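What follows is calculated from the coordinates using simple rules that are stated; it is not laboratory data. Since we're looking at a predicted model, the values are computed, not measured. Cβ atoms are built from the backbone, for glycine too; each structure is taken alone.
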Structure 1
Amino acid sequence: MRRVVLDTNCLLQSLPSMSPYHKIWKNVLSGNICLCVNTEILYEYEEIIAEKTTREIAHNVVEAIARLHSTIYQETYIHFGLIEADADDNKFVDCAVAANAEFIVTNDKHFDILKHINWPKVSVIAIKEFLLQINDNTP
C-alpha cells in the first residue's frame, strides 16, 4: 500500500467522477492508497474545497478522509522550511517526512526545489505520473 501526501489541488482534481484523475480518489476511498495528513492539511483541504464547491461537500470529503482506516494521521513536530517560495506548502513536506511517505503528489512548481535537497529526501511526483503508476499496478 502506497503512502502519499496529496497536494490540495491534486485532491481537488481527483474528486469529480468525470475527472481523468478520479481513480486516485477511488483508490484512497478503497484503502489502496494511504493518504498521509495532519490537522493543517485537513484544514486546507476543507477551506479550498469549500471555495471551489460547497461547505457540505468539503466537510464530507474531509470527514471521509478522517474516517478511513487507511488514512495516516501524522502530526509534525519538526518544520524544515524547505520551500521558501511558498512557505504554506511546507506543511505537505513536513507531513511527508514524518509519515515516511513515498511521494508528494503535486503539480506545483514550488516543490521542484526538493529535487535538489539531499536531506531530508522527499520525492515529488506529478499527478499524471502518479495515475500512470496506479494504472500499472491495478489488474
Structure 2
Amino acid sequence: MAENKTRPTSASVDEFIAAIDNKRRRADAQTALTLYKDVTGLKPVMWGPSIIGFGTHHYAYDSGREGTVPAAGFSPRKSNMTFYVGDKFRGAESLFKKLGKHKKSTACLYINKLDDVDLDVLREIVTREYKATIQS
C-alpha cells in the first residue's frame, strides 16, 4: 500500500509565512494561523512544503488504505487560501451559505482573500470540522 507523500517536517511555519511574496496572502496566512491556533490550542507544523497543520488524524478506509493527516490545516497557495475542511459537520450547509465569497470541493474550501468572507463564520466552520475530525 502506498504511503502518504505529505508528512510533517521540521521546517519553520513562521519562516514559511514570512517568505510568501504576496503581501495580502502573507497577512491572510498570519490571520489563519492565529485562528487555527485559537481553535485547536495546538502548535502548527509544516506538512510537506506548503501545508500548515495542527495535530494529527489517523484514517482507515474499508479498502485498506490508511494514513495520517493533519487534524486541521490550511495552505496559503498562490491562487487562493486553501482550508482543509469538509462539509459533514452539523450545520455545514447554513454556515457555508453565510461565509461569503468562496469555492468548495469535497474536502477543501478555497478563498481568494479573507476580506471576502465573514471571519466569525470561518472560525465556526474550522471549529466544527476540527471537533468532528478529532471525535471520529
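Observations
- For -11000 (helix-only ellipticity at 222 nm (-39500 (n - 2.57) for each DSSP H run of 4 or more, over all residues; to 500), calculated) the corresponding structure among 1, 2: 2
- Computed 28, 19, 14 for Cα extents along the principal axes in Å, for residues 28-67 alone - originating structure among 1, 2: 1
- Highest-scoring label, criterion being mean count of other Cβ atoms within 10 Å over residues 20-27, among 1, 2: 1
- Ranked by relative contact order in percent (Cα under 8 Å, 6 or more apart), structures 1, 2 are topped by 1, which has the highest value.
- At a computed 0.6 (distance in nm of label points 7 Å out along Cα→Cβ at positions 52 and 76), which of 1, 2: 2
- Which of 1, 2 yields 37, 35, 26 [Cα extents along the principal axes in Å, calculated]: 1
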